[in-house]
Every structure is written in C-alpha cells, then in structure tokens.
Structure 1
Amino acid sequence: MRTLEELGIQSLDLTYKDVNKNLGNGNTLAQQGSYTKTNGTTAKMGDLLLAADNLHSRFKDKVELTAEQAKAANLAGIGRLRDLREAAALSGDLANMLKAYSAAETKEAQLALLDNLIHKWAETDSNWGKKSPMRLSTDWTQTANEGIALTPSQVAQLKKNALVSLSDKAKAAIDAARDRIAVLDAYTGQDSSTLYYMSEEDALNIVKVTNDTYDHLAKNIYQNLLFQTRLQPYLNQISFKMENDTFTLDFSGLVQAFNHVKETNPQKAFVDLAEMLAYGELRSWYEGRRLMADYVEEAKKAGKFEDYQKVLGQETVALLAKTSGTQADDILQNVGFGHNKNVSLYGNDGNDTLIGGAGNDYLEGGSGSDTYVFGKGFGQDTVYNYDYATGRKDIIRFTDGITADMLTFTREGNHLLIKAKDDSGQVTVQSYFQNDGSGAYRIDEIHFDNGKVLDVATVKELVQQSTDGSDRLYAYQSGNTLNGGLGDDYLYGADGDDLLNGDAGNDSIYSGNGNDTLNGGEGNDALYGYNGNDALNGGEGNDHLNGEDGNDTLIGGAGNDYLEGGSGSDTYVFGKGFGQDTVYNYHVDKNSDTMHFKGFKAADVHFIRSGSDLVLSASEQDNVRISGFFYGENHRVDTFVFDDAAISNPDFAKYINAGNNLVQSMSVFGSNTAATGGNVDANIQSVQQPLLVTPSA
C-alpha cells in the first residue's frame, strides 16, 4: 500500500456522477469523479466494475504428476475444477473412476460410468456440498428499504400457492436437480441462488432446464474423452507413409483393426466406427466411409440396424445422416443412415467435404473450397458447384485406388461427364464448361490416389480426344481443330474459326459463330453452318449440308447429297463424280448465290426443267436438282460458273422466261439459228445451245 502523498495526490473529491459506461469485454465504468494532485492539477478517477470469467479459471499452483498419472486421459480445467489429470492425482476416488471409465470397451459401459465420473470430478471443487434451495414464491418487488410490497391480487395469489403441494415424482425430480445444480456450479464456477417456483409446473420447468444443461455437459465430456479412451486403440493403428514425395496418413491398419473387432463383436465395431466418423476429424479417411456403408448394409440384412442406431443415439445418427451443412467446415457423407439410398448433400458455406455413396447422389458444395469424394461403385452422381467467389479451390477426389486411366472424360453440352470404364458409376459436373471452364461452376482440380492431379486445362484437352466410338466433341471460344475419328460423332464449333473433321462414320457437325470449316469425311454426314462464312464439305457418302446464316461454301462431294445454303451469298461447288444431289436455295434476302461446276465446261452440262425444279445434268450419275427453282426468284441460283463460262442473271432469266411460255419452246436452245429463238438473246443462245432441253413427250 502507498499513501496519497507518495502518489502525489493532495485530495479526493467526493462528488461523483453515475456514468455506467461500457468499456468493452464486459467491463463497465460505473461512477466517475476527480482528484487534485499536489501540483494543483486535477485528474479523473472512477469506480470500475471488472468482468470476471468464472468458467475459464486457472489454478496458480501446479500439481506435479507421476509418469503413470501423466498417461491418464485429460480434460482442461473448468470453473472451480483443476485439469482432470491433476484433480485425479489429488483424489483417489476420481483416479479410480477415471481408470475404470478409460478401460470400458463399449459405449454402453462408458455411459454407465459417466455420471459417476462427472460427480467425482465435481467433488474436487473446494465449495462442494452446497445445494441451492428451491422455495415456493410469488411475484415480488424489492423496495429501497429492502421490504416487499404486495398488491391485493398478489396476496391472493400467494395464499393460493401456499396450498400447492408437490407430487412425490416432482419432489424426487427436484432433489435430483439440486444435486445436478451443485455439479453444474462446480463446472461453471458459479453459485446458484435460491430457485423459486409458483407451481409444480414451474418446478418441473426448472428441473428440465437443469437436466438439459447437465446432459449437454455430459455429452461434451463423453465426446472429448472418446478418442483418449475407447477409440484410442484404433487411432494407434494410423501411421505415416511416403507417397509422391509427401508424407500422408496410412489408414490401412485402421481398417484391419475395425474388421478384427467386428469378427467377435459386430455391434462394438459398428458403434465405434460410427462415432469415429461422426466426431473425428479424419477428413481424408475416405475408405472409412465406405467401410461404414458396408457395416450398415450388413446390419440391415441381419436385422440389427435399428438396435445399433439406438445405442448410437439420435445425435450421432443425425450427424451421419446429415445432408445440409452450416457456415462451418462440414463433412457430409452418404453411408446409409438416411431413409433413401439416393441422397442430396448441400454444403452451404464453409470448406466442406461431400462424400457420395453407392446411390445416385446430388452434391452441391455451396461457397467455400469444397471437396467432392467418390470411391468404388459411386453410382450415378451429379455435382453442382456454383461458386463465383475468387480464391476458392474446389476439388473432386477419387479414392479406393481409382486412377485417371480407369475413367473416361467427355463433354455433353456444358456438362463434364466422368465415367468409370467398368460402368460402375458416372459423375456429371453440371455447367463445368461454362465460359470455357472459367465460369463459376468449374471444378479446379481432380485428384487421384496415386497423386495425379488434373487441372481445368488438362480436362479441356481430354474431352476433345476422339475414340473409335460415338464421340461428342466441342470447340472452345479461341478456335480449335476437332477430329471425330471412327464412329458416328457429334462435333460442335464455338465462336472461333474452327476446323471440324468428322472422319469415318455418319457424323453430325455443327458450326458455331466463327468462319468454320466442316469436313464430313466418309459416311452419311450432316453438316450445319450456323453463323459465319463457313465451308461445308460432305466428302464421301450421302450427306446433308445446311449453310444457314453467312456466305457459305457447300461442297457435297461424292454421293447423293442434299445442300441448303440458307441466308447469305452462298456457293455450291460440284466436281467430277459428285453424284445425284439436291439443292434447296430458298432465301428472302438480296444476296447472290452461285453454283460452281469445277472440271466442267458449259457444254458438258444440260439444263432440264422437271416440274418446278431445274436439273443440271452432266451424266446419268452426276446431276443437280435445284428444288423449286421455277417457283420464283427466292428459289433461284443467281450465277452458274463453269471452267469456260459463267451465266448469271439477268441473262439467264431471258431464256428461262422464254422457255416458260411453252415446254416445246425450250428446244430452241438446240437450234443453230438465232432467229429460231424468237426474242432469245443471240449471245445467250450461242453459249447455251446444248444446255436447255425438255423431256420428250
């Protein structure tokens, strides 16, 4: 202690004011005044109400433990209780109870000892022995003189309650609650005051709150001792191994340990494994989930599943059957505890782990860096991974020895399909390829047990590789070359300038928005130009070509092909041996369409009208039918180009109109005399005289 003079204080001003200012962390400035220093200056002084944390207290003195005592299970001290080991070192009863509890081999045996363990630890409280009284009461108001003022109605209520008598059951419950309150006081560091009730219902409500609080404490003690006692032998089987130049956990011994226990006590193995998965942090022990699913299936077949669930308790079962995560880092797993084999798992916020089972599951990670886990026989699963946040890293992990070469990677629309080659399962990652794999739905990496990792760029390459079967190959926005190879393939262009080769097979090829080149190759192919100025080459086979929008070039190639230019100024190209083709050239725009015969002179091709169609015939095997040519301008080809000449409107229209007057008049183009043609232009006649004929009657 120091005097005011030593502190340089001349006087304390007894005048003060109530301020009740919150200083944070539970501290309050209740009153504030001032004092005068010996140098004549003044300063502030105050009355502080400092916060006290009775729950997280610490003992100043340390209990020295023997080597044997230091091996005991331990929990940190709480309230007025020392650390469990230290308390056991000072209490023989607690030490014996802790030893018995630790040696218990089943959940049932541990739960039978848990209350005694909790009480023995509480009895080491220096204040142990005090119990809060419970008394009949009524509403009351404390006056300034510490008396009690009652209204007439309150007096009547008091008289009424004075006649209330508790049932024997309620009295027994109250006595048990008082004992539990004493235990809770030791664990919280509090001293409960007198508890008042006005009816038996009030008393039983107090009992319920007390029991709920005690049960919560007991649950926490049980779970925190679980991995130091009954489950400790299993944890001892976990070792380390070097894999891909990295130390990883080796769980092989753990699986063997559970299966060994199961041979003699299936219920113990079931319950122990379930609690290890529910309360442990073994996120990477994926084989354990598959083992649990096997145990569940066996228990159901043996008719023991309901019994095992009762031993586990509702909370543990709920954790193993949980399908929705929280803001924390959750583990959601389908191990068979749910009502349905096919489940939907929702991670929501946090860095979650979602583990699909053998059913057809739906997995949605939500925000955060999530991991989707699939083992052998994973079923037909769907991953929805929408997360637009920056910095997140979402992973698909294949376990149970699954390697990349056991799977196929294909694309369907914007979805990524990962399929087991043995047909045991398929994972569909919805909208993976949105924005060419850079969108919010992507999976950043795919991991395998052998350490191999596939990033987005690698996956994009894999899905463009063709097989001998029927493939679906898609280009990216930057422009690509796709080769269908063998099989009946589907090739899709994008916004870039793509080269799409169907190769062998009956292929379907779809251009995107760029200026694309589509080659059907062998087989009966279907080529669609879409937007852009595209080049469509049917190749061998009976092909279907549709240029759609843009100024397209359509080459049917060998075979009997159907060519439709669509809008734009299109060019139809025919070479030697082009087959018997049909052109449909309807358009409403003012563009000019061209038909180009390569390797043919004008005299090699005959123009023949067949109904409303115009047929250009080079031989019986090679001819082109322009469907609806004579319907009107919207169906016509504007220019015919040969190796030695070109015929275009309006010149071609002159003799077409002349020929339309009478079918017989078309024979004029076979005459050597210009006058025979009447109004037909002499220049047109000289070029086309062998070309335009009509079928004989």
Structure 2
Amino acid sequence: MITRKLHTLTLFTLVLLGLIPTIYGATRLPVKATGNFTSADLAVFKNAPPNATAGSDVSFDVTVSNFGPDDAATVSLSDPLPPGMIFVSATQNSGPTFSCSTPGVGVNGTITCTIALLTAGASANFTFVANIPPATPAGTTFTNIATVSTATFDPNDENNSSTGTTIVPSPQADLSVVKNGPAAAMADTNVSYSITVTNQGPDAAASVSLTDELPGTMTFISMLQNSGPAFDCNPLPSVGSGGIVTCTIDPLSAGATATFTLTGHIPPGTASGASFENIANINSTTSDPNTDNNQSSQLTVVSSTDLAITKTGPATATAGGTIAWTITVSNNAGDTEQNPSFSDTLPAGTTFNSLVQNTGAAATCSTPAPNNPGTVNCSLQPLASVGSAQFTLTANISPTSAGTLNNTATVTGTNSDPDTSNNSQTASATVSASADLTINKTGPASANAGSDITYTITLTNNGPSAASAVSLTDSTPANTTFVSETQTTGSPFSCGTPAVGGTGTITCSTGLFPVGSATFSITLHIAAGTTTGSIITNTANVSSTTTDPNPSDNSSSANTTVTASPNADLAITKTPAPGPYGTGQQLTYTIVVTNGGPSAATAVTVTDTLPAGTTLVSSTPPGACSGSPVVTCNAGTITNGGNATFTLTVTLPSSSGPFTNTAVVSAAATNPDPNPGNNTATSTITVIPAANIPMISPLSLLLLCIALAAAGAFVQKS
C-alpha cells in the first residue's frame, strides 16, 4: 500500500511538472501540463446482518458515494456473492440511476451496477438480497465484499471496498418453565402444582427434559399432562413415596407449550409453619440463550384455616309466606381465622325479613331494609380451630313467586384455605302457591214482590299467595230476573251476565287475584206475583286453580223474605167530546184514572202534553190542572178501586189535520205499578176547516125578511 501511495505521488508530481501528458495512457483523462486535473473520491459502504439461519434470505445494504471534488466517470459497483449463497433480488433505492446486471435467481454470481457519470456529492443506495440454502451447516461464515471503481483519478482508494460478514449460528431454543401452587396447605392434605413448559424459539429444542423433585417429606400422588405435545413421564415414582418426576420429549418445536399437574401429599403430623419448596427445571441439548427462565419454584407453608359454611332450610315454601335458613360458619381445622365473614344474597322473588345470631361471638352485620331485596353481610369475631357461629336468616316470599328458590351463602377469610370447596353452600326450596279465598254475600232481609233487590258480594284473598284463575259465580234464584252488576272496589275482574230481564249465571273472573279484597253489587228484580212470605235464597261461589287451605268459606248465601207489595195498578183513559172538530173551536177531553189495587196509590199525577197549536182554556176540578202545553193534574191518593176524573177544555189549532196527544199517569215510587202497560192513554182527532158563510148587508137582510114574511102570508091564504 505504501508503494502504491508513492507511485501515486510520483505521478502527481510528474503531472505538475508537465513531464507527461497523460497518466496510465488512454485510460485516464488528459491533464494539461499547466497542473489542472480531475479527481473523485469514491466510497462504498456495505451492511450485512451478523447472523442468519439456514434457509433464510439475507439483505445487504450497499451505498456508493462520490465525495468529489469532481464528477466520477465510468463508475462501476461490483458485488460477487460469496460461495454458498444464491441470488434473490437487487433493488436501487435512491440516487442517480445505475444500470445493474445480476445472476439468475437461485444462482451464485456477481452483481454489477454501472453509471457513466456520478456527480460530486451524489450517492446511490442499493439492497441486494441473497438466500442461504437450507442445508448450510451451522457455523458457516459468509464474507461479502462490494467494490467501487471509476475511470477518474481517485485520490483515496481505501474506501473503495466494504465487507459484510454473516454467520449461520447454531440452533437456539429459549425454554421456560413456570410453576404455580398453593402458598399454604394443611398437614395430611394433597397439594397440586401446575407446571407450564414453553419453547420460545427460535428453533426446535432437542432432547428436552422436565424434572421436578418432591421436596422434603412430601410424597408422590400423581403427574398428569393436561395439554401440548406428548411428553414421556415414565417411570413415575410410586404413590406414597418421594423421588424425582422426569418428563422428556425430542424435539419440542418452537412456540410449543405443554401443561402438567403434579400432586403431592403433605404427611400427617407436619408441624404448622413447615415449608415445602417445590422446584421444576427444564433443559435441552439445544443451546438456550436465556437460562434464567429454566427453573421455577413454589413455596408452600403448612399454615392455614379450613373455613366452611353450611346452609339448611325447608325443601318447600309457600308464595306470599316466609322462609327461614340456618347458616353455620365453622373453622374446621388449622389456625385461628382473624377475619371471618360471610355474605348471602337473597334470591329473586324474596325480600329481607330478619337475621338472628344463635351462637358464637357477636358478629357485625349489615342487612337490607325490611321488605327489600339485597345482600346480608356479616363480619365475625376471630374464629379458632373447630369454632363456629350460627345464624337464622328469614326472608319474605313474593305472593307471585313460583318454581325453585336457590339461596347461596359464602364464607371468606384472610388466611389461606386449603379446601375452598366448602366455602359456599346453596339451599333450595320449591315454592308453591296457597291462597285462602273467602266470599261474603249480603242483601236485605225482606223485599216487596215486584221490587228490585241489591246484593253486595265481598271477595277476599287472605293469602299468603296471589290466587290464579279466580272465578266468582252467582245464579239468579227462582222468581228473580237480572237487572245489573257492578264491581265497586279491588283488582279488576271481567264479568259476563244474563240479559236484563233474563235469568242465568253471573260470572266474574281474573287471571291473578292478589292478596286483598274486591266488592261487587248485583241487582235482581223480584217477580210481582211472588208469594208473600216466600224466601229468595241467592248464593255466590268462588273458585281458583290455586290451592285453598280452607275451602269451606268459598260459598256465601243471602236470604230475603218476600213481603206484601204496596202495588197499585193505575189505568188511564182519555176521551174527546164528539166531533166534528173545526179549526179554532174548543174541545173538551175527559180523563179518567182508576186504581186496580191492591194498594192505594199516592201522589198520583197525570201529565198531558198538548199538540202544537193547542192551548188549555179550563179544567175540572178547578185548580187540579195547570200548565200549557204540558198540562199536569194532581189526583193525590186514589184508594184501591177508586178513581179520579179530569176534564180539559182546549182551543184547537188554527190548522187542519189529525192531532194526537197522550196522557200518562204515575204514582209515588213506593207504589210500584205491576202493570205499567195501561199507564198511558192516547187520543187522535181530525180537525177540519170551519164552513165559509157568505156575508150580506143590513139592507139585503131587511129585504130578505120582508120577502120571507110575504111568502108566509101567501101560504096561509092558500
């Protein structure tokens, strides 16, 4: 290299002296003897990954730069692939465009990129990709050299080449093991540990071995593989003995995971405070770049409390009633639990009633408000081994509840619990409905024949449950007919009735009748001819698909004695004076009211509405009738068999035609009329126009009289 530098310096001196016109003949640019010449400092930089696996592609980053001071002519970049590598691709990423020739894909050879002129300060970047064949042995080194050249004088040839070295490393597999188990356990109990083995790659691990030595006096129970590629764990230690568990596999592929459960037994009599550290190890003949995760341990201390809870209650319950559960919190064994507590969330369809502590040191409890849902929480005093505390929890069951009530109580503590299977218990009860329905019917003790009678029916659900498919029935008894039905209070029922004046059964029903009452009013009519002294018995019944613990009160009757009726059969006639009837004339009507009994009629009144255009002139008896066009006549009391007569004198209308008017008789409500069909009388007359009589003067009348007299005298003489 020193010789080359001296040679370069000598040439440079000769050029300066003008002794030679050219340097290296025609391959260099001419330099004038005046000392003006060109130079370009070309450089190449190559980066290569230090490691690559067999079968993978390798990317080389190559940069060509002209540091000047002048442009470089006929620039050539050459990169022969090292033996054993094959070409994949060549890409120019930036800079002035070079022209590249490459080997064929999958072939070893040289990559050459050229450009006629690379200006001072310019750079070009390339990515060359080659492949390392899969069969390439581990440890193979690939040295890749890139070289740049130019026809322009380069004053610094030390940066004209750059080397990248890539090594195919030996296989590596980062194996890891994770072990978990209880932090505490009791003597004479089994302890289970979970073990997870993972190959985090990048390569498969050969001859993998998992080992786990049971610590101290712990004895072997079982070793089970739960998931992952199958390991061979045989032979295993004998049950009840100590020893080492070994599981192997060859190979364990990259990314694979296997899980195991190792169960050991802590001998009886092991002192509280004794500890067992169980260690699992994983190893392989394949190089492991990270051995820190090849071991995992779990420390288990013999010091714990076996808390337990029991909950008992009835197997059946009634909707709308209450249910009581007995809850017992116990420390079955182990150390004193300083902070025992239990919780109990009331099931759907129930609300809180009460909580009573029966035994044990006083607990501090929070509960829902009465008749509200929610959770009961109790913090107990420290609970020594084999100590306990008992409570009674009572809840209200909704009247509409059905099915099964499942209620769970759970105990917790701050000590480790080796057996959590007894930390919760559920009590179940089948809920059935029961509704004590009662019915009460009342009515008057007596009623007159021909009158209406009204009954009041009170239907009550005394619970404890809501009643389903409730039906109230009431049939009309003999000598009665239906008038009306009305529900006055309570949860609504849907009712069907006979037609008014008919007979049959009144039925009122509802799908769900809650605890409470509903009242109904039913009116019937007693036939007018019903025998005095007879008894009308009206019975109402209630039924439901819900069980009734006392069905004897599901029917109720009311008895009514029929009494003599103060009936008065009034009748009326209306007769006009004989016609003909001319317009504007006066006409007299005669109205006769008779009482056919059997009782006297009081407050008898006749009402007669006159036709349009008709006016009242006078009436008899005087003062008995008044009003126009509606004429009202008061007859007072008419005894059985008696009568009253009225005359009405009216002025007929000025227009002709038929005219109809009707008179109506009525009495006090206390005198029902068994035959209202004869309480009206109608009269129709035809009014004709008056005769048209011609008018004569007085003189004509005098002459007519003289003529008539003369005619009479003549007749006498003859």
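Every read-out reported here was derived from the displayed coordinates using simple, explicitly stated rules and does not represent laboratory data. Quantities reported herein were computed from a predicted structural model and do not represent experimental measurements. Cβ atoms are built from the backbone, for glycine too; each structure is taken alone.
Could you figure out which one of 1, 2 the value 44.3, 143 for Rg and Dmax of the Cα atoms in Å was computed from? Display every interim value, and only then the final one.
Details: 1: 44.3, 143; 2: 62.8, 212.
Attributed to the structure labelled 1.
From which structure (1, 2) was FRET efficiency 1/(1 + (r/R0)^6) of positions 174 and 246 (r between Cβ atoms, R0 = 41 Å, to 0.05) calculated, if the value obtained is 1.00? Working through the options, I get structure 2.
Between structures 1, 2, where is mean count of other Cβ atoms within 10 Å over residues 70-77 highest?
Working: 1: 15.2; 2: 19.2.
The maximum falls on structure 2.
Comparing distance in nm of label points 7 Å out along Cα→Cβ at positions 38 and 566 across 1, 2, which structure shows the greatest value? Working shown, then result.
Working: 1: 10.0; 2: 14.8.
That would be structure 2.
Comparing structures 1, 2 by mean count of other Cβ atoms within 10 Å over residues 302-309, which one has the largest value? List each step's numbers first, then the result.
Numbers: 1: 14.0; 2: 22.8.
Going through 1, 2 one by one, mean count of other Cβ atoms within 10 Å over residues 302-309 is largest in 2.
Among candidates 1, 2, the computation of relative contact order in percent (Cα under 8 Å, 6 or more apart) that gave 7 used structure 2.
When distance in nm of label points 7 Å out along Cα→Cβ at positions 270 and 390 is computed for each of 1, 2, which one produces 3.5? The partial results should precede the final answer.
Values: 1: 5.2; 2: 3.5.
Structure of origin is 2.
Computing helix-only ellipticity at 222 nm (-39500 (n - 2.57) for each DSSP H run of 4 or more, over all residues; to 500) across structures 1, 2 gives -1500 for structure 2.
Out of 1, 2, which one gives 15.3, 46 for Rg and Dmax of the Cα atoms in Å, for residues 230-381 alone as computed from the coordinates? Value 15.3, 46 for Rg and Dmax of the Cα atoms in Å, for residues 230-381 alone corresponds to 1 out of 1, 2.
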